[in-house]
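Just so it is clear, none of the values below were taken in a lab; they were calculated from the coordinates. Every value quoted in this text rests on a predicted model; they were computed, and no experiment measured them. Cβ atoms are built from the backbone, for glycine too; each structure is taken alone.
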Structure P
Amino acid sequence: MRPIDRNEVLGIGDYEAIRERFRGRVIEEKRPRRVRIGDHLTAVFENRDSVLFQIQEMLRTERITSESGILHEIETYNDLIPGEGQLSLTLFIEIPDRSLRDRMLVELAGIEDTVSIEVDGVAARAVGKRDGAAEGRTTAVHYLKADLPAGAQAAIKARRAAASLVVSHPRYAVKVPLGRATLDKLAEDLA
């Protein structure tokens with residue numbers, strides 16, 4: 001998938017003019033890409049639209065207008081775009097209660113190293129950059145990519161794959177089958 005180019009990113013004023021339409025379209029696009037993993041985790045499979053949306057929203061929220069700031073956001077978020085034969089996902093630990101969340105971030109230390117995508121029984125481990133989590137705890141958001149074997153890519157693209165998102169942490173072991181709508185989006189990503 002091609003990275004976001006500078007000429008695709010709108011200034012804040014121009015973005016405000018199209019924001020509601022663009023936001024609505026991206027929210028609909030993300031709906032089948034969002035996978036609930038047990039009680040406390042959610043994953044979103046990323047694509048160019050979701051990344052462009054993140055860039056635009058970050059520029060808007062942080063009021064970033066300098067060229068160097070804009071280029072920094074593009075470079076940062078372009079890391080989320082999947083490469084050839086890859087799937088990219090953002091893993092969220094979502095626990096509204098602060099004390100429970102703080103406890104779970106300790107209990108789930110290392111969870112980012114236990115995520116895989118299983119396609120027709122073959123697991124592809126999802127990996128990410130170390131994001132500066134304190135020793136003995138994890139963070140609430142992780143950016144991960146999985147390199148899929150050629151057979152798994154072909155099965156997804158042919159829309160005949162059975163696939164699951166798997167977390168194998170000792171304190172949080174879950175396997176969630178991916179639905180047809182999600183797999184159709186992943187086929188588009190791999191095309």
Structure Q
Amino acid sequence: MASGKGQRVIVFNKPYGVLSQFTDKGTEGSPRPTLSAYIDEPGFYPAGRLDRDSEGLMVLTDHGPLQARISNPKYKLAKTYLVQVEGAVDDTALEALRKGVMLKDGMTKPAKAEKVAAPDDLWPRDPPVRFRKTVPDRWLRITISEGRNRQVRRMTAHVGLPTLRLIRVQVGDWQLNQLRPGAWRFASASGA
């Protein structure tokens with residue numbers, strides 16, 4: 001790739017409730033928080049989306065071809081999520097996620113899915129996740145190479161494990177690491 005201006009990358013930890021765009025074009029009464037409340041670097045655009053009710057890693061760039069490579073599903077860039085689900089996770093549910101599940105818009109590609117311990121350095125969410133004393137919750141680490149609308153949430157619901165909290169921790173080689181909610185940093189264009 002060419003050098004010089006362009007190909008700059010920002011990694012950002014998007015807080016819950018923030019739109020993954022710089023302006024709110026919604027029709028709701030009051031404006032919703034956007035990326036512009038956190039990032040004041042001209043010429044950067046999100047490379048992909050992260051739903052308003054999801055948290056974690058967003059990659060932004062000032063280079064159109066790099067933005068396309070990151071966000072276009074044809075490049076199969078892996079995206080990894082920590083997912084808090086409601087219910088007891090069994091091998092049947094994990095195996096279904098690993099093989100792919102049939103959603104309304106077709107079969108998903110196989111995902112990597114495993115049970116993990118609750119993250120010990122996780123920030124609190126505002127508003128907090130609802131808890132029910134009678135229903136257990138567990139954490140999964142899920143990696144997909146597609147980018148369908150609300151895909152991870154729909155996949156976990158399909159196997160009987162509704163998502164309570166969804167945090168993207170990695171896109172390709174870019175990682176969230178210890179970046180706190182609302183914080184950002186410049187990163188290598190290669191993701192290394």
Among P, Q, structure where log10 I(q)/I(0) by the Debye sum over Cα atoms at q = 0.18, 0.27, 0.29 Å⁻¹, for residues 34-97 alone as derived comes to -0.82, -1.26, -1.32:
Q
Which structure, out of P, Q, was helix-only ellipticity at 222 nm (-39500 (n - 2.57) for each DSSP H run of 4 or more, over all residues; to 500) calculated from, if the result is -12500?
P
Using distance in nm of label points 7 Å out along Cα→Cβ at positions 26 and 74, single out the structure from P, Q with the greatest value.
Q
Distance in nm of label points 7 Å out along Cα→Cβ at positions 106 and 178 - structure with the largest value, from P, Q
Q
Using the calculated result 31 for relative contact order in percent (Cα under 8 Å, 6 or more apart), pick out the matching structure from P, Q.
Q
Comparing mean count of other Cβ atoms within 10 Å over residues 18-25 across P, Q, which structure shows the greatest value?
Q
